[in-house]
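Laboratory data are not the source of any read-out in this text; all were calculated from the coordinates shown. These numbers come from a predicted model, not from an experiment. Cβ atoms are built from the backbone, for glycine too; each structure is taken alone.
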Structure P
Amino acid sequence: MKAKFVYENMRFERGTDPKYSMDIGMSIILKEKIEDLENDTDVGSHGRHVNKISLKTIDEENLYMKVPYSILYGWNRVDKAVKRHLGEELFNWPAKDAENIGYRLYFIKPEYQNLFKAAFDINEAMNFERGIDPKRSMNIGRKTQILKDLEEAQISPDDVEILPDFVILGKNVLYNNRDAIHQIQMKYMPEKKKELVSIIMHDSPMETVEYAIEEALKNGISKEDIEVLIKEFAHGKQSDQATIYLTKHTRTQEEIEHDEENNIYVFIGYTKKVPVEVNGKKYYEDKFSVENMVKIDKFSTANLSMVNVMKMRFRYQGYEDGGVYMLEIPKEFMDEDSYHEIPEHLQDIVEEYKRRI
């Protein structure tokens, strides 16, 4: 398949300002192509992972695109990467090295310089659509491009949810389209969320995931948004671990103090007949009883998995009633690691405050 470069899609008359004559989505398309270039493995300073592409003005008139590259590999690779993603039409070749080592300069042809400025400053890019709110114009163009990409990947728009910041949720996409939807998701993912998603979707070590969550919170991503990303992109045990860490890390001081003052116990509870004697006669009455009350750490996936083990055991025990329960209780009342039966003086409290899970 022949690659489609940016200039092949540009429909404006030569000799006129591209800012006013190009299609509404051109600056956005170019911006996305530049982002793809930044993610190319042939771009970036080796060992420092500096991939940010910028604009540089020389002699007040000449505008260059400044691209970092590894001096270990030389500039040939980055030249080829630029041609792969942006084509040759936009620049006057050959490119040249910048004064600071490890950067390559690509002279932008005069007729395309406003387009590049618009791509690097999206607010400027949107000003050309007179009478329409710039943010709305940008959103329309990007939403249209997403729908086009979905159509090309043969993914129904009904199978995805596009959030206001263009995070794309695709849990309903068929398994054989997972690679395609992941590429589209990452293409439009907001930059400050992309790093977190890249980590949680590749089964990274939990220490790395925890650090990424902390950085995401520092960068202003809300707990709720991070939960959405974890649910969408993390899998299995890592999803559980990441959710638990996020919950623990975002507790208020009041919640922290509450957790420090209370214990949580899980147990199988059921009703059994116990003998009682009234006026010399023996009777049997119902009494809520437990198999074993075990103290757990609610921020430990290993401890929480104990609940599922108890549920399986309960199903095979053949109890006529009951279930698996949890109890949150002050440490001053109960603080042993486990109890084989309910302390007699706490029977009423356990029965009143237990919660089936």
Structure Q
Amino acid sequence: MGLFSKRKEDPKPSPAPAGRIRWVTDAPEHWPTIETDALPFPEPATIGEHGEDVLMFAASMKRSFQAAGGDCRLKAIFRNRLTPRGILLIWLEVTDREGTHAVCPYFDLRSENPGHFSAARALLAERGEPRPYYYALRPFPHVAPDTATGPFDPELLKTAKEIVPGRYAMWWASENQPAFDASETVRSIRRTYECLEGVQSYILAAVLRSLKLVEKEVGRFVVEEDVQIPLVGFEGRPIYLSLSREKGVQFQFHTERCSPEYRDAFYRLFSEYVATLRAVVEEKALPRDKEDPEFRPLGWWGMMEKVPELSRAGGGGETQFVGLLQVVGEAPEPAPSAAS
């Protein structure tokens, strides 16, 4: 907030025309009032229903901003932030004279909404982002932060329409993490490979279904050939999903557009996702994957973990990249097909 900005300190609902909703907000005074007709889902029970409400709300917001003629603009919808604690959904982003603000709309009267917003505001403050604002049916009291993040969700990843050239890697050296074997990412990757062992086909199928690269009915996917799939990751970052018999499932991150902290958080959350799905497979006593007579991805990763020590022993210094993929702008690989 700027020094001279005014904010609705104690927002209160005001009357709206019959059949319309006038939304309460803590946004600054120069933001126009938002009114909508009744939303499609007055009490959204799923993310999909909430998303339908967001679309209608966003359309009304855009019209209000345009009619007011001020500096408020609807910048984006359906965004997210990757944090060490989980994925924070950002339903709307609005720009004004002070920057880009996350906007959190709450369409029902759930008691946990104020705590959710307090937690979202704290997380965004930690990231150095401008203050977020809420829209709701009633004013929010000041409450302690609750939980605002969710687990790793592959449905928030999208296949990329355009290739982003550059260097991608599972891990790379940085000023704060110069040593590969001391990195948090390494521990998360090991946990991922350990949890994929024997059940990779089920978990990979779940990821590929979310990416709409295989049909919904596909319950298992066996990797038969190497493939690299360019993705738009959380926060719109360029990443790759690489599959091979030898190396298994790898996520590689653009080393200039993804920070080491992004990489650490991504792999930690992905390892938790894999561990959760493995527990489901084991609980259902589903058949384990057949052993590959030639390759074992966990064994390959074990060799990668030894590379830094061998490099230092041979006078080669610290490892700079692991799982390196150089992309020069080629067309994406064809989508994988299910194998029996």
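The maximum of distance in nm of label points 7 Å out along Cα→Cβ at positions 171 and 227 over structures P, Q, that is, the highest value, falls on Q.
A value of -13000 for helix-only ellipticity at 222 nm (-39500 (n - 2.57) for each DSSP H run of 4 or more, over all residues; to 500), calculated from one of P, Q, originates in structure P. Using Rg and Dmax of the Cα atoms in Å as the calculated read-out, with 30.3, 111 as its value, let me know the right label among P, Q. Answer by label: P.
Looking at distance in nm of label points 7 Å out along Cα→Cβ at positions 235 and 323 over structures P, Q, structure P comes out largest. To which of P, Q does the computed value 13.8 (mean count of other Cβ atoms within 10 Å over residues 91-98) belong? Checking each candidate, the match is P. Out of P, Q, which one gives 10 for relative contact order in percent (Cα under 8 Å, 6 or more apart) as computed from the coordinates? This value belongs to structure P. Can you spot which of P, Q the value 14, 10, 10 was calculated from, given it is semi-axes √(5λ) of the Cα gyration tensor in Å, for residues 147-186 alone? The structure behind it is P. Looking across P, Q, the calculation of log10 I(q)/I(0) by the Debye sum over Cα atoms at q = 0.10, 0.15 Å⁻¹, for residues 107-250 alone that yields -0.44, -0.87 traces back to P.
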